[in-house]
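Structures follow.
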Structure P
Amino acid sequence: MPALSVCLEMLYTDRDFIDRFEPVADLGADAVEFWTWQDKDLDAVERKLDAHDLDLVGMVGTEGPLTDPERIDETVAEIERSVEVATRLDCPTLFVLTGDERDDISRERQRELITEGLAAAAPTAESAGVTLVLEPLNTAVDHPGYFLESAEEGFDIVRAVDSPAVELLYDIYHQQVSEGNIIETVTANVEEIGHIHVADVPGRYEPGTGELNYPNVVEAIEDAGYSDYFGFEFRAKDDPDEAVRAGLSLRE
């Protein structure tokens with residue numbers, strides 16, 4: 001049975017953030033994730049997690065830029081601060097974004113900077129038992145200008161860092177938009193994947209609303225040996241309760 005978590009940023013958006021824990025817990029979710037922690041009341045988050053017996057399994061460690069040589073030290077320091085917060089909240093995974101591609105530095109140099117930045121932050125993460133997961137995003141629909149679109153390039157960076165604390169966040173929605181070939185890509189690189197995000201295409205809605213056969217995808221990924229979380233980073237096409245139920249049905 002897959003481990004599943006619900007991203008609180010994209011569902012129940014008519015409620016204050018701190019009021020989104022209860023409905024997902026009531027529907028049977030065991031874990032949640034969110035994006036940036038800097039804009040959250042962390043004391044209130046802790047209380048909600050405890051009150052609803054929920055685990056926090058992922059949040060953003062940095063949005064970059066890892067591509068800027070003048071800010072790379074600042075970005076590494078931000079990741080290290082995020083590791084401290086993750087330790088406080090018993091959160092095992094931090095999502096790492098590269099930032100946008102620059103036009104004044106070669107792409108090769110920007111990739112070197114990303115690798116160097118992750119390598120610099122990796123010892124802090126490793127000693128804390130936190131995994132940094134590097135995320136490719138699609139540039140065609142949602143994130144024009146973003147540096148890292150290719151999963152293959154992401155895996156190459158992860159392998160170059162060569163740390164048990166650095167893996168890839170494979171977002172099925174983004175990679176279906178960018179490249180397709182989901183099952184083969186994941187199964188061929190499963191040892192480098194530390195988190196997976198789930199949403200259907202088009203629209204970034206819940207599984208079952210688009211072109212992806214999610215039961216087949218999840219089964220194939222599990223058969224390949226993946227045992228970490230599938231995070232529901234989708235919006236509700238209609239009713240958010242029904243969207244969460246559609247996601248939770250993947251564990252049946």
Structure Q
Amino acid sequence: MRPIILMLAMLLTPLAALAAPHPIEIHDQLVAQPEQPKRIALTLDACSGKYDDDLISFLIRHRIKATIFATKKWLDQNPHGVFVIKANLDLFDVEDHGEKHIPAVIGAGRKVYGIPGEPDVIHLRREVEAGAHAVEQATGIAPRWYRDATAEYDSQAIGEIDKMGYKIAGFSVNADEGATLKKLAIEKKLEHVKSGDVIIAHMNKPTSDTAEGLAVGLRYLLKAGFVFVRLDQVDLQQIPAKP
């Protein structure tokens with residue numbers, strides 16, 4: 001009977017994944033402060049991979065504040081990047097991007113963009129808690145925000161992350177589409193930024209066009225009078241996803 005049971009389990013696993021609720025991408029903007037117009041937030045994901053020295057050096061030179069979502073994997077692999085960030089905590093807020101960069105969807109066989117999610121709640125909690133511990137170990141400051149791999153979540157994961165005391169950080173402008181866009185496309189994305197926007201980009205792929213594109217776009221935003229804030233200084237509110 002055992003081979004039959006195993007065969008049934010293999011057949012039912014993809015069906016269960018299909019039946020699960022579709023994950024959602026959370027879109028957020030800054031809670032409005034009438035006395036502080038033209039505030040925006042730059043958030044940078046450090047998934048795995050390398051340290052984009054050109055991008056971080058540009059932010060330091062221009063005194064642009066940013067929130068960095070770092071995984072334990074990235075923190076372990078990039079001691080020089082951690083050193084530079086830690087030396088500039090007046091500019092950079094480091095938050096939790098997980099231990100191993102796993103999407104916050106729960107259930108055997110579930111994936112987001114081909115990346116496997118969590119088999120159960122216990123593994124989700126490990127991903128969040130181990131990531132948070134790594135951030136605190138690296139910076140001395142406990143994170144309060146969480147962003148998973150792919151920035152998509154299912155309802156069960158959202159509930160669990162909330163129970164753990166973390167706020168989920170969405171975004172409203174995807175500046176580099178996972179560090180895949182070319183320089184001109186990134187510039188055009190930032191030309192349309194408005195007050196309250198939360199920008200997402202990446203700082204773990206130095207061979208991409210992200211640093212070049214952001215350098216042009218962020219200069220434009222500074223000249224337009226926008227003020228950059230970190231997520232540890234503000235609150236976010238969820239907005240409808242753009243069509």
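Coordinate-derived values only; no laboratory data. What you are looking at is a predicted structure, and each value in this text was computed from that prediction instead of being measured. Cβ atoms are built from the backbone, for glycine too; each structure is taken alone.
Key figures
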{"item": "Structures P, Q, by Rg/Rh (Cα atoms, Kirkwood Rh): label with the highest value", "result": "Q"}
{"item": "For 30 (relative contact order in percent (Cα under 8 Å, 6 or more apart), calculated) the corresponding structure among P, Q", "result": "Q"}
{"item": "Among P, Q, which structure scores highest (criterion: percent of Cα pairs over 24 Å apart, for residues 92-195 alone)", "result": "Q"}
{"item": "At a computed 18.4 (mean count of other Cβ atoms within 10 Å over residues 108-115), which of P, Q", "result": "P"}
